[in-house]
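Asks: The structures considered in this document are given below.
Values quoted throughout were computed directly from the atomic coordinates according to the rules given, and no laboratory measurement underlies them. Predicted model, so just to flag it, every value in this text is computed and none were measured. Cβ atoms are built from the backbone, for glycine too; each structure is taken alone.
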Structure P
Amino acid sequence: TLTGDYPIGNKISQKKLIYGRYINDADVTGSKNVIVIGEEIYKNFFDAKKNENPLGKLVNVKGIFFHVIGVFRAKQGGGPENDQSAYIPLSTFTKMYNDGDKVGFFAIVSKPDADLSIVEEKVKSELKQKYHVSPEDTNAFGSFNLGKEFKKLTGFLTGMQLLTIIVGTLTILAGVIAISNILLITVKERTKEIGIRRALGAKPAEVRNQILLESVVITLVSGLLGFIIGIFLLMVLNILTKDQDKFPFYNPTVNYLEVFAAMSVMVILGLIIGMIPAQRAVRIRPIEALRSE
């Protein structure tokens, strides 16, 4: 794809420069025969295995020779551009096809709160009126609405976030229920110990508080361990994918506020669920506990 557009400087964030530079203002003003090619074009024309330097080499574009001044690699999510695209100065492009001031493609940016679908339809409607095109002709002007694609992506991410919240909530509930079961078994195994404490004068509230404290400690320690393991895994993932442009996530992080909120919920649920084994421990009679084996 030969594009009569020109990425000046390093302003296009969806492209990573491999060799050379992008087209600058001097190239455009002078209508120079220079070209910036994608990585796939570079691999087809040059020996990529030996890291052949393409800068200054000539490539033939429809009978006209261009000096290669740069090679880029397109990142995922960058719109219709890819590694098979090539860029030349717009002034050179118009001279090649004798287009003058005619433009075959242009980008439109709307206000942040605008509905991009409506903007797209209004632009096409204005163009149809200006160039006397039938309003029913849907093929007169082509378009690529990046806003629609972005909405699809954000919708998918919102669904994934909702699914994560549901799975996380169920995981927390399963964890506190498991802690309750552990404490129930512990209370049963420590029946004699609880009976001795009661016989020595321990009040029911003291026994209850002991079981609840154990529930909170187990919940808090488990949450902290999960938090530390999660941070470690994200650090490893970030290190492994730091230089990989095609990986879909960049710099994965953890929202500490959400983590502490989840841990607070776990502690509260641990207190609530810990009341079951705590009440069972309180109901143990000292005499029956001392008789148990």
Structure Q
Amino acid sequence: MIISDTYAAYLGRIGITAPGSPSVEGLFALTRAHLERIPFENTEIQLGRPPGIDPELSARRIAAGRGGYCFHLNGAFGALLEHLGYDVTLHVGGMSSDPDSHEVSGDHLTLTVRIDGQAYLVDVGLGDGPPEPLPLREGRYERGFRYGLRPFGSADRPDTGWTFLNESSPFPAMHFRSAPAAMADFEDEHLRLSTAADSPFLQSFFMLRRGAGAVDRLHGRILLHIDPQGGTDKREISSPEELFEVMATVFGRELDDLTPDDRSALWDRIQRAHEAWLASQQD
């Protein structure tokens, strides 16, 4: 297998230098490694320079030490898997607070991968999703935290799909269509999420990392370490120096693309949002 320089560097970032031929074991190892090392983050959107979602660009950014959100992370990971010979399908999804709505808003990209006649849900772009692929069949799954999958629609309707359930997440459901998608299907929504004043990616700074046994979540100045047994360690970031140390060590993001002006601007945005949040708690 000849691996291009971009994807070799990507594999190096996630700590896998010999991925081997496509296999269930290989898919699980690649997914776990990606989730443990690549953060879900919106740093560049907060700084007003949102990166595009072309999978090759996203793969280069990941190789260089960045993260991203679902369009970047699942787009790049799907492209990496295809480059390694896996059978990958992209799907239009949507995050939801209503597990029963089945409304697919289009604000999420997810993947399925088929190996040996079995399809798997593969998603490295949820931030707090499962640490490894889930078989694409109805059921409940214990993977530290509890997850679930169930189909919706019927075979004679074009809007059939699946609901992924995540009991511990602020968004307990992600609905996605069974039909294959292409990256072009996400361009308009990416523009909205990257630039609209009401986009959560502009309103708040956040980072998430799904480790083997816990989830780390940074929301503004609040850092949470959440374990599957319900324990939560909470810490408030008190200075820009502490913020960037946490970004680098807890979330594994390289900081060499952030100038002193970038760091000052990011901290100022986080501080203003934090003060607004504190004021809202007093109302």
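Asks: Which structure, out of P, Q, was helix-only ellipticity at 222 nm (-39500 (n - 2.57) for each DSSP H run of 4 or more, over all residues; to 500) derived from, given a value of -10500? Each step should come with its number before you reach the end.
Replies: Numbers: P: -18000; Q: -10500.
Label of the source structure: Q.
Asks: If you work out FRET efficiency 1/(1 + (r/R0)^6) of positions 209 and 233 (r between Cβ atoms, R0 = 41 Å, to 0.05) for P, Q, which one comes out largest?
Replies: Top value of FRET efficiency 1/(1 + (r/R0)^6) of positions 209 and 233 (r between Cβ atoms, R0 = 41 Å, to 0.05), among P, Q, belongs to structure Q.
Asks: Between structures P, Q, where is distance in nm of label points 7 Å out along Cα→Cβ at positions 97 and 113 highest? Intermediate values should be presented prior to the final figure.
Replies: Values: P: 3.9; Q: 3.4.
Biggest value here belongs to P.
Asks: Determine which structure produced the value 29, 23, 18 for semi-axes √(5λ) of the Cα gyration tensor in Å, calculated from the coordinates; the candidates are P, Q. Walk me through the numbers before you get to the answer.
Replies: Values: P: 69, 25, 13; Q: 29, 23, 18.
It traces back to Q.
Asks: If you don't mind, another one. Where is mean count of other Cβ atoms within 10 Å over residues 145-152 largest, in which of P, Q? Show your work: numbers first, answer last.
Replies: Details: P: 12.8; Q: 17.1.
That would be structure Q.
Asks: If distance in nm of label points 7 Å out along Cα→Cβ at positions 185 and 217 comes out at 2.8 when worked out from the coordinates, which of P, Q was used? List each step's numbers first, then the result.
Replies: Working: P: 1.9; Q: 2.8.
Computing distance in nm of label points 7 Å out along Cα→Cβ at positions 185 and 217 on every structure in P, Q gives 2.8 only for Q.
Asks: To test your reading of the models, identify which of P, Q gives 22, 17, 8 for semi-axes √(5λ) of the Cα gyration tensor in Å, for residues 57-104 alone when calculated.
Replies: Numbers: P: 22, 17, 8; Q: 26, 15, 6.
The structure behind it is P.
Asks: If you don't mind, there's one more thing I want to ask. Work out Kirkwood radius over Cα pairs in Å, for residues 41-160 alone for each of structures P, Q, then name the structure with the largest result.
Replies: Details: P: 18.3; Q: 15.7.
Top value of Kirkwood radius over Cα pairs in Å, for residues 41-160 alone, among P, Q, belongs to structure P.
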